[in-house]
Structure P
């Protein structure tokens, strides 16, 4: 038991050290610009946690990261890489928004759960297509999920400038690509006077359910078994292709739900600037990093998502407080992403070394036990 805890702490060291190095490098850049790194980072912390409203904004930013990260945990445990969170968020949000606009008079307690299911279905389909291509046709899932992102963006731009555009905007010369606002009854409950909504609690509950799924159910065991060794899993009778598809289907479903939460909990309509991040805010990609920082564990992804939510909120406050260029804020976020993702390589190498040492010890013990006693 002590050995397991020591290994977990060691594994956690790599992403934390990587994030720390990113902030150190950011401090060097700040110093070169003539800005005090201590003042800048103090403003960042104050902007993210300095008040009730600031902390609420951090949790609002963390919610889609956590939902996408939960899907990433499932996919990566099944040894498939889902880079399509942006597109899956968009498709889930489009379906949920279309449903809410089509039936504006339904009670909220009916529409909100139904919109969640519809959004998860849309994300699941968008994730399942690369899953089928990967499992049955050996198409690289990184390429296919990225291409599905591009398709989703163009679909969103078409719908928000055409069939789903707000009728008020359709009559204006300078049209904003957005839908009409949802009924007030469909808005997720908020913690007044902040913007923190019920979606944050839903995401935490789902993190517990994903943990239960992966470590306490047969489905989760088979997904992880396929991820550890597909050949041994196939020999044991596990339908590897089916569980490869299932991993991406579930991953897409959580990303689709993240899109619905953004509409029903934050914006109350879909709006974009023509790019994926215009709607998602980059949550489809940042959720991957949050999952990696959380060691691909659903419960570890909760604090990791809060950390990145704090970085997103606090970085804007830092920009206002010390007057650094907006490009530096973007670069700081990018540094953390690059360093944390890169740390996964070193963590895997450390795991392989530990496994090799454990194998050697077990082999040596077996030899000692098999040797006849002397004398």
Structure Q
């Protein structure tokens, strides 16, 4: 993977949705006022200072890794100051606050048979973390990262998949109801590399994730799958950026979310940029939202920018709908209770997505947690 300079700050007026600032220095990012395009949906007052740098005493998260198989895990590795700068103010702030980096490595030509599990548990304080997941040439693995407990947490995950590598990575956000989580997940793909990135957001007061992908050679394939549920007062935000800058690459984005309760708010932003040299690109993105009760709000904004006509295909779609009373009536008329009917409809809404996730270790657990959340269990 090629490195870039520490600071890459552009003063040229924006011509597309690509980030204009890329830096490891927080001073390069202007203070936020809440009207910025990338922040206009985020409740800044509920970030507890993560966006301003005004935070309380820190209490590190507890990080453990199990079922490594042929992978290696180092908890306290050195910071690489030559890595690409972050494009998000909070992510950059997190980088300035850490002293070391946790690194999971899938060695060259190694297929890890077991699913690798990484746990990141909050301890009721402010915490910052950097996790690097490196898949070397022709390596292959499935990794599940579970976020739990309570914290005000800013954590970045850099995912590097070298030529011919294949990675399925699942990030589960199942925090306690008072937690705040802001995260930047950056995927870099080598030649003919493949990454399936899965985000499951079920808990927390405010969760704001920024998955992105950069292609460093032709033939890369990225799949982004997301499932989220927001209860009363909960804010779940997912902002994706797919930068097609190489020829003959593929991306597919499928996110589904449900809302239930007063003040439930979900945000999905999908930015896909096909640059002029990215001939042979194939891409599609879709977001679907189901509003189960009054008082919730779902914002969905797909953006597709194409600078070349020599592509295989590109498209996007977004739908947001309310719970269908006719479906509820039909099920109740056949002796099914209202609560069970709502559960069946919600289960059907998410089931095809769970089949696409296709990671047996989490599917049953996710089904159970969705049912709990719908029943009002935090």
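Laboratory data are not the source of any read-out in this text; all were calculated from the coordinates shown. On a predicted model such as this, the values are computed, not experimentally measured, just so you know. Cβ atoms are built from the backbone, for glycine too; each structure is taken alone.
Tell me which of P, Q gives 32, 17, 13 when you compute semi-axes √(5λ) of the Cα gyration tensor in Å, for residues 19-74 alone.
Structure of origin is Q.
Source structure of the calculated read-out (relative contact order in percent (Cα under 8 Å, 6 or more apart), 34) within P, Q: P.
Taking Rg/Rh (Cα atoms, Kirkwood Rh) from the coordinates of each of P, Q, which one would give 1.03? Source structure: P.
I have -26000 for helix-only ellipticity at 222 nm (-39500 (n - 2.57) for each DSSP H run of 4 or more, over all residues; to 500), calculated from one of the structures P, Q. Which structure is it?
Numbers: P: -26000; Q: -4500.
Going label by label, the one that fits is P.
Comparing distance in nm of label points 7 Å out along Cα→Cβ at positions 235 and 323 across structures P, Q, the highest figure comes from P.
Match the computed value 17.1 of mean count of other Cβ atoms within 10 Å over residues 131-138 to one of the structures P, Q, and report its label.
P
Can you tell which of P, Q yields 0.00 when FRET efficiency 1/(1 + (r/R0)^6) of positions 171 and 243 (r between Cβ atoms, R0 = 25 Å, to 0.05) is derived from it? Checking each candidate, the match is P. Once mean count of other Cβ atoms within 10 Å over residues 67-74 is evaluated on every structure in P, Q, the highest one turns out to be P.
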